[in-house]
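Derivation of every value follows stated rules applied to the coordinates shown; laboratory data play no part. The shown structure was predicted, so the numbers you read here are calculated from the model rather than taken from an experiment. Cβ atoms are built from the backbone, for glycine too; each structure is taken alone.
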Structure P
Amino acid sequence: MKSYNSVNRSFTKDTGVLAFGTIVSQLVIILSSPVLTRFYSPADFGMLAVYSAILGAVSPVISLRYDIAIVLPRSKQKANDLVILSLLIVTVFSLLSLVLIPVFDDEFVKAFGQDYGHIIPWLLFISILLVGTHQIAIFWAIRHKSYQAISGSKLSQSVFMVTVQLVCHRFGSIVLILGQIIGQIISTAYLLFMVCVRERRSIKASTCERLQSVASEYQKFPIYTTWSALVNSAGVQLPIMIFAIIFGIKVTGYYALAQRILTLPMAIVGDAIQSIFFTNISEEVRRDRVSHIISALFSLLIQLVLPPMLLVLLFAPEAFAYVFGDTWGYSGELAQLMVIWIITQFSTGPLTLVFAAMGYNKLDLFLQVTLFATRVFAIMVGIVLDDFYLTVAMFSIGSSVCYLMIFAMICKLSSLTILDVIRPFIKSLLYGVVIVSPLIYVKYVHYSMAILVITSVVSVALLSIWYIYLWNRYSSFKLEAGS
């Protein structure tokens, strides 16, 4: 039996490099959030949420998903041609959004008000161009294993974004959006400089014939993966836009903060794991080793997310009110409803790339359409009943059911056994109960400030020990070739 490492380094080391920049960048956002929530109102955050939802709905398809194909070809020339093709598509997409501005001008005024309604579309044009270019640069960097450059770009984006939002808060809610744009500009410029200049990974000119060739060779990405990504992103972002229209911009702000905090685990490690996973999964498919890597990654993901989500489930309202201000306690209540959705999405989402790697693009599209339809149905029922709290609950439950169905299909395709699923789930659940037990005692048995401080320290220490254990276990993760 022969031992090998498909990327000449441990999986966790690559993930750790990517996650480090993301962790620090998210810490910047976390530490600034209690100040920002006191500078800006729920309505201000609601406006930012709607802007980000529009951008988030289109960003996965700006390059027709040719960007994610950059890491696949063995030929450097083909990868280079995919970069050029993706940049051309992003440019066309951005110019198209510019042309459509006058068509939807009235709708933007209704959504963002007279003060900002005419400005937002032009800012969206800039953001679309920046996000598209940044995504291409990310996959170009991943191909060349420039993980430190990616981490640095994430950190620079958060630092500059938060700095602008804090320093210029007196100029109103539009600063939240301007800070996001400035952070994106700095991040994209930094990443391109580090990869193309410092590491001399230059992008060379291509020809029409070569562009047509790679466009045809990887046509499954625009035909199937684009629609799958569009449906998936719409399923996440559409609720925010609907909530703003039906229930008001203020309620949307409460929801946006809860979603922002709960999706931090995915932002911190989920994206990093997904990026490394996609660079390796194609090789594992060729070696018929899919079940091994799927089993290991699911085990890692579920053990990462479950214990902290138990804390959210039990103590979110009090925690949100204390950290972000009394006004934001309602966000904590919404967060409790979203826990089951976050757990299933975090533990399953990164693994869905196996569909593209194994050539099941049609199946992936069908599953994403099912997820989208379920979410829309859940929202519509909540709207009919005119209950925002119920709407969020139904959205969360519907999303969870669909992610479980998607995971069941992944298990079938990768020949994953039921024990591979149950064992890490039960293990993380039991340890999660141990972690929250001290705080449960304070909340339901005996409360005092001194005991609260002590039990909080104990719970944090137990959670830290758990993550150290996971790091030590998965830092030696290797793939063993069959005999």
Structure Q
Amino acid sequence: MTQPSSEDRGVEMALFRYTLILPLQRGEFPPGGKGRLRQQIADRQHLIPYSSRCTISASTLARWERRYIEQGFDGLKPQPRRDRGQPRAISVATLDRAETLKREQPRRSSRSIIRILSLDHTNPVPEERLAPRTLRRHLALRGATSDRLLNEQRPKPYRRFERSHFGDLWQGDAMDGPWLPDPADPERQRQTFLFAFLDDHTRFVPHAQFYWSEQLPRLEDCFKRALLRYGRPLAIYVDQGKVYTSKQLNTICATLGIQRILGTPYYPEGRGKIERFFQFVQSDFLPELPSSSVATLPALNESLLAWIEVVYHRKLHSETGQAPLERRRQDPTPSIRPVDPEELRTAFLHRDQRKVTKTATFSFRNNRYRVAAFLRGQRVELRYDPFDLTHIEVWLHRAGSHGTAQDTFLQEAEPDRVVTTIHPDVTPDPVPAPPPGSGLDYLALLRAERERLLQQQLDGIHFTQLPASTTQSQETENDDHAR
């Protein structure tokens, strides 16, 4: 089993801490109310990532709140462990084998698992002694407890839910779209894909758009457009697809103060609202395309936007009894929050780590960049748009006071050698081939015509036609020069 990097562990811990303090960031509290809520959270037991503890004090929660307010999401990242690299009580290989045995039969006790491992003489464990309590704690951290595993095997009842205000929760999903002529080769057809976000309370669609691929940058673009138009929701609810479970989307949500909720695998009922929106798209919008003039992706998206605003948002919803547009306008206290465009831009930048060489350069995706000399030998964080690798921001991760972590923007890296301008993990949209040229250079023709006209004027001037006074003056001037 591949172990996460230190950066991934830091992000996971920060996300865990953010989830705990999120209820403390919402709304107004009466005197003493916030302290009581903080104590209630502290009284509960938690599965703390990479820790054997299961409780957190109220003072620790208050400290995390201060860090988040002062430094944002990065302030919740922990300092690297001082004992990192030292041996633990149980090796990773032994834990992997124990977890496999537990998931194979959830009712197996830790003592039984240790007995099975000790009897396997063909592959003996390196530990001289395994404590059942220690093994049980580590399995719990991996989510491999009897109650949890047995619960996952039971059929789960479907319970209808609905949030109370616009912006409480947005549901996000994607579906296959229609086929259109490929801009790079009009003789071929290419499939499109629809990304959409839908508000749980109002059924209002903050944004929906067709794209040429299902890659993560297309989801990011759809999400960013929704945020720019209507602000930040409190949470989004998405499935377990690759783009929705990505660390990039995780970081975006945490940086912007948006909770990301993952749906349960194989139980699509929780996303029923957006699924019904997709069904309406398929039954009311898509059938009109064959008889329309839509043949390009921009025309398809313009038509979709018109259909959403004119038809879907104004149609009476069978469950709410109101049109989505009317329900949103009548919401007295929407939970939506404004977003700063610059904060939004930086939140959506992709991130990677590199070490600066002795020559104050670093390599990234076959390109080489220059940075300030004082960064030689240091590990820096790169933040970039995957569609434009000519502009890369350089950030430095440093330990702050009281165990906090601070990210500081240093500079924009100076391209030294650029081989590729687009990240290889993303595919650019197809572009039409340039039309065949006429072979004529209009500006060159203008220059040639100007030379012809000038020559024509010079050919028409003869010295015999100049006035005598002019000729005599010229001869006198020539004599003066001769003397």
Structure R
Amino acid sequence: MSTAPSTGNTAVDTDRTALLRELRRHLPEQSILQEPEDMRPYECDGLSAYRELPLLVLMPETVAQVQAALRICSQMRVAVIARGAGTGLSGGALPRSDSVLLSLARFNRIVEIDPLNRYARVQPGVRNLAISEASAAYNLYYAPDPSSQIACSIGGNVAENSGGVHCLKYGLTVHNILELTVVTMEGDILTIGGLAPDSPGYDLLALMTGSEGMLGVIVEVCVKLLPKPERAQVMLAAFDSVDKAGAAVAGIIAAGIIPAGLEMMDNPAIRAAEDFVHAGYPVDALAILLCELDGTNEEVSEQILQVRQLLEQFGATEVRTSRDEQERQRFWHGRKAAFPAVGRISPDYYCMDGTIPRRELSHVLTRMTELSEQFNLPIANVFHAGDGNLHPLILYDANRPGELERTEELGGKILELCVQVGGTITGEHGVGVEKIDHMCVQFQAAELSQFHAVKAAFDPLGLLNPGKAVPTLTRCAEFGAMHVHHGQLAFPDIERF
């Protein structure tokens, strides 16, 4: 194989040559990509506004190869960025020119399904949906279902603590996994969690979930499987105002009903999804709610009557109930296709991810409308309304000078708004590079210092996914170090650290 073009930096070229020599002792040649054209597909994840070629791309096939690669990189002080399917939306798998990108795509085997104990043991490259497909023969399924579940990998789901349209009732990834097998930067194997109901010591399973590849490389996941409910039906409710739809969400939860899913879309998102997949959405509605109820026949029948009354009480102009499984799937297909649907009506879109208390939904939507007008950038809104997770899609054109920067500024204002009302800057997409500055808004210096201490305990040299998720205090100082806590502005004491 020919070598990649010289970088013009003799020291860098020499280090790369030495790294390649060591890696080739443990990985087959076809598992090492070094030519720019071969590495181009790995230059970004789903946040395609940011791109950079890595030093090398490794595609190991065995745990032993992962261990060897990490040991070599650790000894040579080379950063490593793990990557799953590349569907992440926060730049968590964005490469660096001085780093090795470690793809887990070839770890795509379902190792075991235990229907009696209701778990599946899978490799990290297995697609989210493939777990439910393989479990269907036992009338079981895996509950978390991100919109990208047809493509996203379970390892990436763990790294970002992904949710999905059914996370209101069934929880996020962290609530649906039992055990992880992880390789440290030094090449050691850790087993975190277990099949027992509880394990002694600190809850490292929760710590690892959502750690964005900064603490270890996941090589196996044991997930919980649930029995398929006897009956599931979706109710679609149309509203002539977003405020009324938001009030209906609060009303359903206040009544003590926890739907399997409770999603909201505003008119731009409704129209885009309907044009794309023809889900049967009412395109004149200013907002729709999708409310899925599941359980026994008796439970679902009773709750459908309760929810219909509540929806009508809160001003729904139309309420439909899915007549069969095909219509239920079609209603959800429209919601899950909202992101690519919006991509058909705008040259580019920027997908935000923040979480707010449900009671603040109306206020936040009103303020986002004002911000949209202020920045002259349209916003299509898709929400996990039941748990307050917002996904505003800012429409823009990257070919227009300065428009990406203006879009990022608008996104930052939305994140700050989430924090001001008592929410957070992310719900399920992670921080990555996209929101790293706004971690300075969410947390104070003492908290960030503790995050760095946890990172150092797992990765003392800071070689795993550097520059992501947790900002340095220097970066926060440069960003302004302004924090918003419960509506109050404060400046942390940077000098102590």
> A value of 13.6, 38 was computed for Rg and Dmax of the Cα atoms in Å, for residues 45-92 alone; which of P, Q, R is the source structure?
Replying inline: Q
>> Say we calculate distance in nm of label points 7 Å out along Cα→Cβ at positions 229 and 261 for every structure; which of P, Q, R gives the highest result?
In response: P
